[in-house]
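Visitor: The structures considered in this document are given below.
Laboratory data are not the source of any read-out in this text; all were calculated from the coordinates shown. These numbers were taken from a predicted model, which means no experiment stands behind them. Cβ atoms are built from the backbone, for glycine too; each structure is taken alone.
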Structure I
Amino acid sequence: MSEVIYRALPILVALVLLAYLFVLLRGRKIRQRYVYTWGVLALGVLVLAIWPGLAIKAAALVGFETAANLLLSIAAFLLLVSAMSLSKAVSTLERKQERLVEETALLEQRVRKLENRE
């Protein structure tokens, strides 16, 4: 019984994640470029849940002792890449916000000068 749960739970999680991504995308709550990343991750979980032997073979192929070590290493790498990508996006938005604040201040100064002329 517990083996059925261990096999079915990852499949269910992957399907729920894919459905949730679809809902977020339809509601425009998430950008399409992020959906691809999460979708590939969910499909990867789905494939490994359906065929768990693939993880064991892949771990042996690249020299990992166990499949869990390989999956943990992949997860850590993906988290690192995701954090770097989000840091880049935040930095870009901060630069844009600073520019907009400066432009707004200049426009407010122009408006005040024009109002004082009248």
Structure II
Amino acid sequence: MRLQDLELTSADLFRSAVREGRVVVEFYTQWCPDCRRVEGSLTRLAGRFAERFTLLRVDAEAVEEIAAQYDVRGIPSFLAFTDGELVDRLYSRDAKSVRQVEDYLEGLYADSAS
């Protein structure tokens, strides 16, 4: 899996991706240092948690409509959806390191952990 395989590049792709199942979306920007720090681990994390949820990402500046709709003000932010409904989020202040993100993802959908 490549990082670009996780990318949602439009509002329509985003809506389609979160419509069914369990999906976690990272909102990021190209210039964000914390986003850069985390992105190197995203494909590994996507693979690790693949049986529990799908991990995707959205450039908050490229798909501003979705970032605004979900009130994404800080980056990186991780939003968790179940069947199209926002069920949880990790705010940017708590997503500064790979460890913080991994701990958050570990706790998500724990009822389906294998």
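Visitor: Relative contact order in percent (Cα under 8 Å, 6 or more apart) was computed and gave 17; which structure, I, II, did it come from?
Guide: So the calculation was done on I.
Visitor: Of the structures labelled I, II, one was used to calculate log10 I(q)/I(0) by the Debye sum over Cα atoms at q = 0.11 Å⁻¹, giving -0.29. Name it.
Guide: Clearly, the read-out refers to II.
Visitor: Please state which of the structures I, II yields 1.00 when FRET efficiency 1/(1 + (r/R0)^6) of positions 30 and 86 (r between Cβ atoms, R0 = 25 Å, to 0.05) is computed from it.
Guide: I
Visitor: Now, a different point. From which structure (I, II) was helix-only ellipticity at 222 nm (-39500 (n - 2.57) for each DSSP H run of 4 or more, over all residues; to 500) calculated, if the value obtained is -31500?
Guide: Only structure I yields this read-out.
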